[in-house]
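What follows is a set of structures for review.
Just so you know, all these numbers are worked out from the coordinates, no wet-lab data involved. Computed from a predicted structure; not experimentally measured. Cβ atoms are built from the backbone, for glycine too; each structure is taken alone.
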Structure I
Amino acid sequence: MTTREEPPTAPFALVDQHCHGVARSPLTTRQFTAYLTESDSPAAPGTTFFDTQLGFALRRWCPPLLGLPAHCPPADYLARRAELGTAETLRLLLGATGITDFLVDTGLSDGLTTPEETAAAAGGRAHEIARLETLAERTADTAGTCRAFLRELPGAVREAARTAVGFKSVVAYRHGLDFDPARPAPEEVRRAADGWLATRKPGDRLHDPVLLRHLLWTAADTALPLQLHTGFGDPDLRLHRSDPLLLTDFVRAVAPTGCPLVLLHTYPYHRGAAYLAHAFPHVYTDVGLTLTHVGARAGAVLAETLELAPFGKLMFSTDAYGLPELYVTATRLYTHALTRLLDGWVREGAWTAGDARRVTEMISAGTAQRLYRLDPATG
């Protein structure tokens with residue numbers, strides 16, 4: 001049985017509203033496959049991370065872009081990749097995605113391409129998403145004293161807001177989403193900063209729940225979109241404490257600031273995230289990372305999200321990290337799943353073709369362009 005050839009790029013514009021840089025250096029097989037999983041451990045003996053939904057999706061979509069047949073053996077693909085070199089592989093893969101704008105989380109940067117380098121490989125534009133915890137940690141590294149830290153941190157957030165199009169928090173990793181939703185009092189913040197800085201060494205991560213809340217509220221006061229990791233990720237988090245429904249009281253409390261909240265990833269809580277986007281006008285959601293990892297089941301998960309999420313509140317993203325292949329698999333899985341899903345609803349008479357096109361454009365690019373104030377004319 002043969003399958004219909006897919007177009008080389010998405011047939012509509014794509015704004016990647018959450019992503020990361022990719023590795024600059026050649027990768028060993030073990031380094032490459034480590035990017036195919038959220039686990040922080042090697043594959044179990046006798047197994048490989050290529051034998052996953054993501055691994056199979058990669059083997060479907062990426063080899064033809066490097067001159068190989070789809071579903072070729074992993075060893076053949078990795079040999080071809082090494083033959084082409086990192087820069088050419090990046091150009092061929094990112095250039096085939098059709099992404100016009102890359103909103104890059106700069107909280108992870110060691111050994112990775114910059115936002116500008118990532119976007120340039122695709123002929124697109126780069127935009128920064130500033131990670132709050134990284135801003136706080138860098139401020140603490142240079143402040144020296146509690147007083148200086150508390151004086152400089154709001155300025156660091158405001159300075160980032162001058163050039164970034166949004167913020168991101170990984171409070172789900174550092175504490176959990178079951179935090180006190182109220183804005184912490186100044187004295188509470190001072191005591192927490194005193195305690196953290198008293199024992200902190202340069203480079204130490206921020207885990208204090210009061211300071212994490214203070215960061216969230218400081219960012220909310222800028223009214224820029226605030227992205228929040230929810231749902232699954234690596235074993236640093238406790239999955240049951242990353243359910244976006246735990247944010248309900250914070251969602252209510254932050255509404256007067258005018259800050260839009262963007263729920264990232266969300267799986268397996270994507271239906272709960274869709275409810276929050278349905279119930280609260282300043283909440284948006286995406287299924288980045290999720291569609292990549294569920295692979296051939298992407299259409300089912302996307303359909304579940306669209307059961308309740310308003311169509312203008314869902315956005316496309318890849319959450320690609322480390323491998324340009326993850327940009328390709330994310331865009332292909334999303335494009336393929338959304339097209340098949342909406343085409344089916346049109347055939348059933350549930351939707352019109354015009355509405356399907358309009359919703360496709362909103363999810364793929366339009367909503368992100370509006371929310372992050374991007375100029376579509378030059379994208």
Structure II
Amino acid sequence: MKGPLSSLKILDFSTLLPGPFASLLLADMGAEVLRVESPGRLDLVRALPPHDGDTSASHAYLNRNKRSIGLDLKRPEAVELVKRLVLDYDIVLEQFRPGVMDRLGVGYAALKAVNPALIYVSITGYGQTGPYRERAGHDINYLALSGLASYTGRADSGPLPLGMQVADLAGGSLHGALGLLAAVIQRQHSGEGQQVDISMTDCAFALNGMAGAGYLACGVEPGLESQALNGGSFYDHYRTRDGRWFSVGSLEPAFMQAFCAALGRPELAQRGLSPDPAVQRTLKREIAIEIERRDFAECSALFAAIDACVEPVLPLSEAVEHPQLKARELVVEVPREGAPAQRQIGCPIRFSAGLPEPRHIGAALGAHTDEVLRELGYAAQEIEALRASGALG
């Protein structure tokens with residue numbers, strides 16, 4: 001089976017998380033993705049624990065369904081090879097700081113001269129322009145500068161270091177894939193390629209959503225635990241008697257009434273509508289007392305029986321076995337050479353026509369170099385000459 005993106009051929013220079021997660025989604029949906037990796041500059045995700053045998057589990061997942069070619073872009077022969085590749089792989093995804101690809105001779109202007117229809121997606125921390133364009137950063141920094149961290153956390157302890165990379169994934173990966181596909185659609189109509197500039201900080205700033213709209217239009221500055229959805233109301237997590245947790249999101253009156261009735265405290269429901277912070281603080285204390293009177297199993301049985309937007313906080317070991325996630329087939333078996341299949345998170349996007357089965361886990365660096373060069377028409381002696389020059393990995 002071919003996926004909906006089977007017509008796309010992408011040359012992926014990215015490493016770590018943002019670019020590789022974007023190209024993972026595209027590869028799962030059928031795009032042909034060829035990773036270009038430096039033999040002398042290891043993608044650090046390859047070394048990231050835990051390892052399944054000799055392979056990083058994260059790398060095996062993020063680079064599923066992609067091929068790998070090893071190229072030393074400091075060698076002119078490798079640069080010429082990239083220029084030959086973009087005649088076929090007419091979408092480039094890269095994640096270097098601004099100017100790095102230009103200095104290597106494979107920037108947008110250089111490759112556009114070879115293929116004017118080229119789409120060139122650049123994912124960076126701060127974008128191609130502005131005073132921070134060359135500044136180093138990580139997910140926690142992008143969330144801090146974007147304003148998101150200022151109202152995500154607890155008033156008595158400050159912003160929280162989140163357990164997943166919001167700016168990397170929701171910013172770089174998802175916006176990067178979206179921008180890439182938008183450029184493809186425009187090229188189908190105009191025949192013209194373009195560069196897509198994705199800043200993870202820009203995208204994180206856009207995620208301010210409702211809080212940002214309220215500040216810009218009305219001057220309402222969100223703070224820690226100051227709003228209904230960031231801990232300023234009963235919408236929160238509550239500890240059970242045995243140290244587990246439940247999420248309570250019973251915002252609508254019908255859900256709140258069902259929730260409070262299940263607790264045996266129907267009189268609390270009316271307080272959920274109050275905008276008074278003092279009332280909300282008191283309500284939270286009452287809910288916390290009621291939840292903590294029960295252990296996790298009792299709460300699970302109690303709330304499973306009602307529709308009130310109350311769900312348990314599950315560790316991954318339980319999440320993967322949850323009947324909803326199992327019904328959605330979000331855990332897949334991915335083939336790997338010489339070993340049993342590896343369990344991985346599946347593609348979360350569903351199509352009525354289906355998607356191709358996963359082909360393989362992330363490949364070894366340069367595993368497909370000779371194969372790709374043969375497809376480009378290189379003879380065996382030409383490949384050996386390139387390898388002898390140091391251009392190949």
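Here semi-axes √(5λ) of the Cα gyration tensor in Å was derived from just one of the structures I, II, and that gives 47, 25, 18; the source is II. If helix-only ellipticity at 222 nm (-39500 (n - 2.57) for each DSSP H run of 4 or more, over all residues; to 500) is computed to be -13500, which of I, II is the source? Answer by label: I.
Comparing mean count of other Cβ atoms within 10 Å over residues 28-35 across structures I, II, the highest figure comes from II. Here mean count of other Cβ atoms within 10 Å over residues 124-131 is compared for structures I, II. The highest value is that of I.
Calculated for structures I, II, distance in nm of label points 7 Å out along Cα→Cβ at positions 156 and 188 is largest in II. So FRET efficiency 1/(1 + (r/R0)^6) of positions 100 and 324 (r between Cβ atoms, R0 = 25 Å, to 0.05), computed for just one structure, reads 0.05; which one of I, II is that? Considering all the candidates, the number was obtained from II. Quick one: FRET efficiency 1/(1 + (r/R0)^6) of positions 44 and 316 (r between Cβ atoms, R0 = 30 Å, to 0.05) came out at 0.85 when computed from one of I, II, so which one is it? Source structure: II. Source structure of the calculated read-out (mean count of other Cβ atoms within 10 Å over residues 68-75, 20.0) within I, II: II.
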